[in-house]
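*Asks:* Given below, in the form of structure tokens, are the structures.
Laboratory data are not the source of any read-out in this text; all were calculated from the coordinates shown. Keep in mind it's a predicted model, so treat the numbers as computed, not measured. Cβ atoms are built from the backbone, for glycine too; each structure is taken alone.
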Structure 1
Amino acid sequence: MSEQLFDIDRAATPSVRLRALVWTVFVPVVLYGIGSGAAAPMYALRALDLGASAGVAGIVVALSGLGMVLADLPAGRIIARIGERWAIALGSGIGLGGVLCAISAPNPEVLAVGLLLNGTASAVWGLARQSYIVAVVPQAERGRAFSTLAGASRLGSFCGPFVGAGLVYAMGPSGALWLQFATTVLAGGAMLAIRSADGDDADSSDHTLRSVIVENRRVLGTLGVAALLMGGARAARTALLPLWAAHIGVSAATTSLVFGVTGAVDVLLSYPGGILLDRYGSRATGIPSMLLFATGFAALPLTNSALELAGVAVLLGLANGVSNGIIMTVGADVAPPGQRAEFLGAWRLTHDVGMFTGPIAIGLISAATVLGAAALTLAAAASAGAAAMYRWFPGANHARRSGDHSPKMA
């Protein structure tokens, strides 16, 4: 691959240290994650309360992921036009509308609309945060910035069900949705304190989404494949583990405990993973991560007890934790000047398509064969992702250590 994929002229944007982002970025992300984490398992229950079957409830919940996929490209254009701060305001407003739809829904159809809006809001929020960090964080600290961002989101999601438990006990599933409403207001308000990195005025760029995708098709068609496979592995992990736990007779309470432990591993590894990413490059962290995913998926059909399942779950949590922030960091490194937001929208789409299709693939494969076959297929896909990263991801990034803006790609 030509080294010009990574030969990018960085815009001279005033940079900030990570500590300066604690209250304007990382804490709001934790708040947003708390609300999302508390509400996520409640949407299926809300659908059941409205008369949906289990199958329909699953489809309705999946629409949040579809909303993210559909919104990724438009979100990039919106941010390019109005800047990160106002995009956060817009995303918060859409998210609040989605939550209110879900709370007041008289039927599953209206609930489905609410989840589509939630997915759209998540796409705008996520892309605006990423675009802002790309612009203001020094390149040598981006790995830590993005891994901390991912870790903050996972910390919020981990804490959310515990924080919302009392409200759910008192108000039913809607209690967690009201918590999501409140945290969205607080997080959105806190992030409005940032100043859009490129100013608050509309971007005068004449680039269209189509032209950005066409101009960067080599990057999206190579590095994007690795991003898609990583997204599929990440989402499949959370879908496959509970299904296999039920298959081998592990109780729901034990499964929840296993997920809690793996979530803690994931969060604890976020910042160390970012340090490794900054020091040794995305290939040195991405390949081991995908190989750990492959090993965990391949070992899953061999488990027959809760303890064995926990061992595989921790392995997969380790894989996820080590890789925190890697996709955002690689996207930041290859984003072309003048097209940052639009490109990052297309880049994010590759990962989100994997996140959306991973659980669907599990369902289709297990329906056609057996659940163990789905695990082995995922192991093969993760191995392919490791090969793609070896082929296309950069090695130790000389630019992060010496200031050279032309890192080489093997």
Structure 2
Amino acid sequence: MKNKTADFTPILLGSDFNVYGMARSFYELTNKPVKAIAERQLAPTRFTEIVDLELIDGFSEDPTWINSMLKIKEQYKDHEEPVILIGCGDGYAELISKHKDELSDVFVCPYIDYDLLKKLNKKESFYKICDEYDLPYPKTKVITKEMWESKEPVEQLFDYPVALKPSNSVEWVDISFEGRKKAYRVKSRPELDEILQKAYTNGYESDFILQDFIPGDDSNMRVLNAYVDQNHKVKMMCLGHPLLEDPSPAAIGNYVAILPEYNKDIYMRFQKFLEDIKFTGYANFDMKYDARDNTYKLFEINLRQGRSSFFVTLNGYNLASWVVKDYVTNELTDAETVYGNKDANKHQLWLGVAVKTFKKYARQNGDKERALDLIDHKRYGMTYRYDKDMNFKRWALIKWMEHNYAKNFKRYFKENKG
């Protein structure tokens, strides 16, 4: 890879932690700043020398997005090396897929076709696909706006507490009301009714997914990242074992501590699934271990890297390198699949919060002890802390972010969530 640093140009869409993590991954390959385009600048990409960020008002949705991209395409139409376009959020990934035919003559767009994306993004149709491929998921009830408007009673298939989440995560980003969360743990029917009423009267149009709440704390979660080449063959899989999640309402469920883990059964099951549906590009799965029947139950697939996916690069499987090897150097055609984290001696702990916050709030168990041992041996890292990209302003920003995380944990964290 080191000999290919001048042979490609990456463009990232967004300005969040995912963008900074991917920029770090590309920078490790090229030692060059990475172009990014977004509607607004978020904290992770401030005061950095590795991200060259361009802001375009209204860039998060059509028609501004495609009109802007067609203009940007003109700038790169005579570019000699491949220009790789990577969306680092659900909305951007969907837009690239939707307009792939208009962009692929200039940009490398490592995304599935739009029809398949819609099926995988919509949780109802995704769970039907899970049934076809014997992928367990929590007991589920779909609630539509029409059901709510008609006061149709919600048939309870499982007891409270229940999990509630919007089916359309892209639409949900633009909805605002007091008490809005990324996802809910609902303890009673009156609480459920209140959430639905606020959501639908404040502009949300899509469905909600009501699910059986799987008992257990954050350490029962697993996150799987994969890269599937343009021939629909899985070339890299890397499993993570989250130990702690962000408790704040707007970010609930975001991982802030991940141990690498190896699980051959999970790897084989999801490799078959991705190859059978003819997937292409990056995929990110969230699942939770259910001790009641000894299964890992799948929540969703993200058709992109996750905000915590830098843990893959941290553990030696540079996220950016796979798309480069696929579309630039053509190294993946005959390459064997890499199944990450088999050698525990190479494991690195990924943190999204300060060490002291992790130590205070992660549940005390054998996994935490292992994580603390990695910390003691300096075998850990953070997406946003990068020695090659540090100045006083960025150092102060990092301190401010970590202070806010500590405040949110103090305010929202509940010891016995499971």
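*Asks:* One of 1, 2 was used to calculate distance in nm of label points 7 Å out along Cα→Cβ at positions 194 and 354, giving 2.3; which?
*Replies:* 1
*Asks:* Taking distance in nm of label points 7 Å out along Cα→Cβ at positions 82 and 178 as the quantity of interest, name the structure among 1, 2 where it is greatest.
*Replies:* Ranking 1, 2 on distance in nm of label points 7 Å out along Cα→Cβ at positions 82 and 178, first place is 2.
*Asks:* Out of 1, 2, choose the structure whose coordinates give helix-only ellipticity at 222 nm (-39500 (n - 2.57) for each DSSP H run of 4 or more, over all residues; to 500) equal to -27000 when calculated.
*Replies:* Corresponding structure: 1.
*Asks:* Continuing with the same structure: Going by distance in nm of label points 7 Å out along Cα→Cβ at positions 98 and 242, which of structures 1, 2 comes out largest?
*Replies:* 2
*Asks:* Something else about it: Once relative contact order in percent (Cα under 8 Å, 6 or more apart) is calculated for all of 1, 2, which comes out largest? Can you show the working numbers first?
*Replies:* Working: 1: 27; 2: 17.
With respect to relative contact order in percent (Cα under 8 Å, 6 or more apart), the highest-scoring structure among 1, 2 is 1.
*Asks:* Here Cα extents along the principal axes in Å, for residues 66-281 alone has been calculated and equals 60, 43, 32, so which of 1, 2 was it run on? Intermediate results must be reported in sequence, preceding the final value.
*Replies:* Numbers: 1: 54, 44, 31; 2: 60, 43, 32.
Label of the originating structure: 2.
*Asks:* Same structure again: Cα extents along the principal axes in Å was computed and gave 55, 44, 37; which structure, 1, 2, did it come from?
*Replies:* 1
*Asks:* Where does the value 0.75 come from, among 1, 2, when FRET efficiency 1/(1 + (r/R0)^6) of positions 42 and 322 (r between Cβ atoms, R0 = 30 Å, to 0.05) is the thing being computed?
*Replies:* It traces back to 2.
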